[in-house]
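Structures for review follow.
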Structure 1
């Protein structure tokens, strides 16, 4: 759940009025996917957002934000 919240917070920091929809699957490997209007913004393994992987987590958060900004300016 912390990974979902991390991705959600990254999205809301760029798009504060975004409506977030969660689709959960119980299959392995577990991926987190961020999309906007059916366009994939970011996708990576769940562990890319783990707090214990701080540098990888920060990189993932930055990628989500950067990719959202790119989509919003196009």
Structure 2
């Protein structure tokens, strides 16, 4: 386990959930997923991260729409 790999919520050392290999071009990547050892805490963290991802996607979509609107306004 990497030093400093602790849960962002409770501070407990995280554990390896799964490890897998992926191909990226000519390279083989080893990916590791870490989770909090407390399942209830991990559920809360997953919800928090899902909310962050949803907010980020909404912000990106809004930014793209504003950019498109600005582009349309410039050509008129």
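No value in this document is a laboratory result; all are computed from the given coordinates. What you see is a predicted model, and the numbers here were worked out from it, not measured in a lab. Cβ atoms are built from the backbone, for glycine too; each structure is taken alone.
Points to keep in mind about this one:
- When mean projected area of the Cα convex hull in nm² is calculated for each of 1, 2, the greatest value falls to 2.
- Read-out relative contact order in percent (Cα under 8 Å, 6 or more apart), computed value 21, structure in 1, 2: 2
- Identity of the structure behind 1.5 (criterion: distance in nm of label points 7 Å out along Cα→Cβ at positions 24 and 56, calculated), options 1, 2: 2
- With helix-only ellipticity at 222 nm (-39500 (n - 2.57) for each DSSP H run of 4 or more, over all residues; to 500) derived as -18000, matching label from 1, 2: 2
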